[in-house]
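Coordinate-derived values only; no laboratory data. What you are looking at is a predicted structure, and each value in this text was computed from that prediction instead of being measured. Cβ atoms are built from the backbone, for glycine too; each structure is taken alone.
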Structure 1
Amino acid sequence: MENEVFDRVFFETLERSMEALPQAEREKMYRPCAERCVQGYVLGEMRRQFNECGGDLDRQYKKYGRSEYFFADIVEPGRVYELGYPRCLCPLVADGFTCPAGHCECSRQSILYVLETLLRGRKIQVKLLHTVLTGAKECRFRVTVGE
């Protein structure tokens, strides 16, 4: 029990220190964790859906954009989307290992990684709008797809 408390305090201290880093450095810190988190099931399922829908995000999000784990709203067809989660799905948060809102950079990086993998060569921007850790009821990100 004592080690568990130490681990949680250590992890939260580390996360809070990462929040103080410049954005580019935070992105580098969270990217490997984000890639690993979605590498298995999430990326495979998103790729399956994307391929089934002919490589068209609009078709994919119309067909699969609502579940208990994920939502996707088409803001501007072919270009702007709002993606997210109806609740925080991070296992580290669920296990009590982190709570700083800066940890949501990991989710932003995971969305970016999945979309960069699916839309190779396209410029993808992901902006955090709000998350459970910032006090919202859901986690929502705005995605812009460029050429």
Structure 2
Amino acid sequence: MLSNLIKGLALAAAVAVLGGCATSKEELLTHSDRTMMDIWQQETGGGGSGTGQVARRQLLDARQSLRRPLTDADVEAAPAEQMRYTRTARNEVHRQFQRLPNPDLVMYVFPHLAGTDPVPVPGYTTIFPLYQRVQYAMPGERVEDY
């Protein structure tokens, strides 16, 4: 049964290989006398033919339909809108890469003797951060303030 499957797969592979060789390059990729420069000029309107001019006219008409005049409200809102996208030293770090919380740990050191000559050290409290380094979030990773 396994040998029948192998023979079938071998026959299918042979048919596929021979079928690929049956077509000619000229039949698949027809050639004409036009160069790439001729095609480019015709499609962009540089060649003087009618189809390129029509395509160029349609492009201009589409652009004109998208244009609209600015209203007074648009002109007044423009500086505030543009300020959101202006890079400054302040918003570059704080807006894009916000600092992640680094909680402080409070530690009480009990009174003890220290040094080669045991000297008494009174008890004291110290504060140190939980993480050794300041960690920053990737842009958009952390949005809430802490």
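Here is how the numbers come out for the structure above:
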quantity: Winner on distance in nm of label points 7 Å out along Cα→Cβ at positions 39 and 135 once structures 1, 2 are ranked, highest first; calculated: 2
quantity: Of the structures 1, 2, the one that 1.00 was derived from, the read-out being FRET efficiency 1/(1 + (r/R0)^6) of positions 31 and 119 (r between Cβ atoms, R0 = 35 Å, to 0.05); calculated: 1
quantity: Of the structures 1, 2, the one that 26.6 was derived from, the read-out being Kirkwood radius over Cα pairs in Å; calculated: 2
quantity: Structures 1, 2, by relative contact order in percent (Cα under 8 Å, 6 or more apart): label with the highest value; calculated: 1
quantity: FRET efficiency 1/(1 + (r/R0)^6) of positions 15 and 127 (r between Cβ atoms, R0 = 25 Å, to 0.05) - highest-scoring structure of 1, 2; calculated: 1
quantity: Structure responsible for 14.0, with mean count of other Cβ atoms within 10 Å over residues 23-30 calculated and labels 1, 2 on offer; calculated: 1
